[in-house]
1. Consider the structures I, II: one of them gives 0.70 for FRET efficiency 1/(1 + (r/R0)^6) of positions 13 and 85 (r between Cβ atoms, R0 = 30 Å, to 0.05) as calculated from the coordinates. Say which.
2. If relative contact order in percent (Cα under 8 Å, 6 or more apart) is computed to be 33, which of I, II is the source?
3. Where does the value -14000 come from, among I, II, when helix-only ellipticity at 222 nm (-39500 (n - 2.57) for each DSSP H run of 4 or more, over all residues; to 500) is the thing being computed?
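What follows is calculated from the coordinates using simple rules that are stated; it is not laboratory data. Computed from a predicted model, the values in this text were never measured in an experiment. Cβ atoms are built from the backbone, for glycine too; each structure is taken alone.
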Structure I
Amino acid sequence: MSTTAIKDLYQQVIVDHSKRPRNCRRLEGADRQVEGYNPLCGDKITLYLKLDNGIVKDISFEGSGCAISTASASLLTESLKGKSLADAEALFESFHRLVTGLEPSHEAPKLGKLAVFSGVCDYPTRVKCATLAWHTLRAAIRGDEERVSTE
């Protein structure tokens, strides 16, 4: 597959998840709920997490944001259901390295669909959009209920 075809595919995934976000709903009975805000872009998110013995039983989000922020939150929720909190933390680290350009490009496929964000590192102002849900997740994992800001 050519580089152009891969970029087109990645753009299609981001557009799809931004227009039809998965798990975009209030999660009743959530064990953890954390708000996140990106003042640079105006993205706002509330992340809900339901745990069962350290496993992400369910995860969802509500909010408004740009296409990158919404798609990132949607793909985050799809990626974490059934994972342990340790796996979620490790995925946060890998994703953060990917979007900040610290993850070698050959490692991106290991992130599955999340690899669609590999080009974000070329646009520093968009990194905060892509990572808002992830920083909010990290706060939820740690049990920190303070509002998360990308600033």
Structure II
Amino acid sequence: MPLSKLEVEVEIDRPIEDVIAFVDDNSNDPMWQSSVLESDKLGDEAVGVGTRYHVREKFLGRVIEQDWEVVARNEDGSAWTAKTVAGPFPMETTMTFTATSDTTTRVRRTLSIDVGRFFKVASPVVGHIAKRELETDFANLKELLEAA
């Protein structure tokens, strides 16, 4: 099964608490994640291990629906991991937030994606497209947060 592991990083001129709060609010996802059409949190509990989301997104011209679950999370939200528990292909993502000063935050995302059973194209092609999409997403996140 072809697997791509992608990493992107951005530095945002906003305090870490603001960045974490924005990313934690899944209603913001369509604003900064170019592939996300809808993101629905399943349940009313605070974000933590076990929190689930149903996400409709567009990737390589196809609309896909996946359920994600938070499988690890620091108490302050500065690092978390989520994985798909339902959907067309296995994915896992980790986000880390690091204060580089009182007003600047480094955000890093690692995404592992196995598209072998869903797309008929080679994994390196899909990986390249996904990495470009993640880079665009982080540029969007930076622009949104620094403009606020």
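1. Details: I: 0.70; II: 0.30.
The correct label is I.
2. Numbers: I: 29; II: 33.
This value belongs to structure II.
3. Numbers: I: -14000; II: -8000.
Of the options listed, only I reproduces it.
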